[in-house]
1. Determine which structure produced the value 189 for volume of the Cα convex hull per residue in Å³, calculated from the coordinates; the candidates are P, Q, R.
2. Given a value of -16500 for helix-only ellipticity at 222 nm (-39500 (n - 2.57) for each DSSP H run of 4 or more, over all residues; to 500), point me to the structure among P, Q, R it was derived from.
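None of the figures in this text is laboratory data; all of them are computed from the coordinates on show. These numbers were taken from a predicted model, which means no experiment stands behind them.
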Structure P
């Protein structure tokens, strides 16, 4: 009875919080000045700071609010920093240069020459000039923000790069009417950034909003639904997206190529779910609406995979936590906490054959992990591993020589998408690393080779695994 009463009370709390959250979003949509934006977010966070024990949605809303606040604050900091640099540099290296175009061109030359710090100064100067002319949300700062993102990636300052991309998204949306179809492209671009920086829940939320918006505007939501399915794969969700299935069934006005891509995406998800018969049906459907070439080679299916399910083991795993009084106690580890433990060998990996991933993971909107760090770096191509977990299986002497390691493998891709007869052909890596990559391939799946739309077994498929940094800025 007490629990039911508590659930009712927290349900009321959650309902009020959701309404307040929507009110804040609506207010931000009116494009108030910076101070009012900041005040509205802070008031929301103060009013709804209590943690709802019966829901995770409150955590997600607070996380989004804090993320928006951080983006605004980091932009103000960058703007103030740019102003300070301007007062100094206008008398030095950039004296006499008044045009934003000139400063950006100089910054690009410095960036290409590898003079990262000097390039950043140039881009901050350009940012200041735009802010002086157009205000803090000026649209012409977007290319400059992208260059600053590139310099931060080169410096491995992933958090700053993420904040800049969030603010760029905010600026783009700020200059569009909510009913403008261009908002769909902006949502898709930001979802891509989220997807390939480990923020798959944020990506899914944006894509779901985009699908609703496209539907309300009478536009085809299927391309966004395909991206949503891919985000689910990169989150480790193997099952077919209900939204994609629903939209495919009523896709009467979709162009053949988009529909074929949707069928192939569904086939890939069914391969991952070990439902090969249904996958074959969708391969054939894709071939019917947009005929493939007579023969298509097998290719990896981009996805996040776990080496094993630790919760399926009989032994329970605990970790030490401190309570509010700084007292230590044992807590049963969740599935996610076990996978993300940085003190053990790799527990998961990501197949990224298109090299789309940015090479680092930012905590997602519902993440409650406490690993003592905010960003997790990844290494490897085309199989990405947590750098910290990978260091637990390689000798200390090789940690600074990761880029020299290379493993060449050969295997058979069956018509069901499984990998068999995996062999290491040549390797400069330790045996433990060879075994790790072989184990990853045993868990991975390929889209099988296709002949006239039918999946076939393909022998002697090759793959070369390297271990250089996966940072896009490098």
Structure Q
């Protein structure tokens, strides 16, 4: 008789993974190189999810995640990656492909051809409305293989790249490396750091909304004697006062080791100016938060000709156009004219806001007739000259100036309107959470070097 005796259970057999194609590929499972190349059969793996990587000479690796179950065999058959300067898109199947805003005629899987070398934006739209976005850079003669699973669902951060990077979420290490899905976070903004051995630390800020996933795919930092600029997206780039042909994100090449000036310009925003030191065969990463658009305030008074000051700094006489006020910061303007009581105007302007205010001045001559108002003068056309802040700290810290993040130290020649500023300095690793005040003067650079530990 055959079968299982009553009271006994059949012992489950281990899962079986057979990798048949592409032939001759090196096999890496969960980061460990296997003894045999394809075709091969792998046993001894525990049930569960496993990462498989197949490598062929001079071609991008093929990556798959497979779920192994007891008593079952999983087979992998993959075509070799396409050759040449192409995008070989394997996943997610059935997705619509849009490259640089132009729809590709075939859904996934497909090979996108006819692209120029340089940066490209790829958008994959699934039938259920989910979207995968990728930023990548094509190099002459080299294919790129895209194998993106559909995005995770719910209020999570779905991290795809840089593969193998350690992840810190709001300063706390996440237990898994990229690729991973980060869950359990509250709504709002979160700071992510990606750390790869021997490469600069990548930083990204993401905002979570209720029930909405965020898909993040950051290419690893470029290698070599280059400047890899990730943010602010769309900014015009000038290196040593010469225009670079690509906007951000871009990789600036062809520079010699030494000191270089990088200027990033966004329309309607203050320019970001950084002086950087480039070392041979060491990439430099620039990830600057886009500056908020400056508001415009047109201030008038009755009578006109009153002097307007902010913190003791003269802004002009009414009517005056003021272009140097920081957005999202409360300002108190003092309006004064001889023979009239001074008036204070408190206001907070939104980024890019245009506002006109009229201040009515009262005579201070005890009932006397105020002197006649002079003929109104044309509104001043130019902004007050800015100053600069250069900041170095030991150890490094994340810097917020009047509540707005400016990245990590060192900072070089941050352009600011003259006035007083509060700096919030944070380094969770060293327990630093401090506030300091600095003064900025028109046309001058305030150089600060603080030992914080």
Structure R
């Protein structure tokens, strides 16, 4: 029987959803502000600190960058009570999002510190500035223009990440969407409207952050011992179960990110006027990129899940998850690749046209060899983020690492042990990808240094 869209059954709940959107904004604002403060302090320590405190900051950043925020919150919410630390769901989500955001903003602001020329710092030291005065009067005014766009982007990402708070019973936007779905059973309508809310929410947040930046930055334009459960945890079945979940997570990440990167490259090419002269095609590619960048992974996952059901397609949960990862990777990769292509001076395109090269030929022979070094690092960074986002696929029953941890925890094995192990496995997976990205960046950058 054909499915008939009935948005009228959902419209009475629009104000209820608006209340959830406001809670999502508040939660994102708290996490952003705390993370911003953590980021400034840790970036300063990374740039100027020495000894153990610098290594401690690096360990914090590496750990939180290479483990999924969902598992981090699971650890705070379920594992800490086993050592006597009780947190409400809202507290656990807020702390988890703040610590995770702090790690990302440390890296963003560290890049800003590194962008300041050494001569400017030396000039400040010559004038007798202290290290704090140098940061306050020289470094921060210099980098605010550079940092404002990525910090705004980070706030949007935090806003979308708040959707996972619904897993812990926090009634923000996605949590309220679940409640409405349980009452109306109109899944496609509910989550479509929720996706629209997130798009509007992030657009408004972007506009507000832009004007704030213009104003404030004139330079911008009960306790269980783990040992008791260790023997039950380290059984052959459990280890095989975790191994299969690890391989599934790795496969899901690799296939989804690869497909997404290829699609994102195509979208970036479609958005370039020197290659595609038709405005309508560029507009479609731009619309896809902007919309899918602004919808949380969990909401996209639910939309894809119900879209396959509506189409009558009998697909596995793995296919649903791969499709969602690919759609997300395509949007973010498109923006990164577009920025890399536009970072090449227009004279390079003009020179290629002088040699009678077409748009695609110029792209292949002239632009791409120079753009790879700019293109790969941010794309790999977002790939790491998507690897961590695969933990949300546990909500549709896909037996990846997070789902496996929940199964073992439900069997009575310590949450400290199960989710702690999952954090380690995610760390291994994401840190390996980070090291590969660093190696690849060094290989791509080596010819440039040899020529210099």
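1. This figure was derived from R.
2. Details: P: -16500; Q: 0; R: -25500.
For helix-only ellipticity at 222 nm (-39500 (n - 2.57) for each DSSP H run of 4 or more, over all residues; to 500), the value -16500 is produced by structure P.
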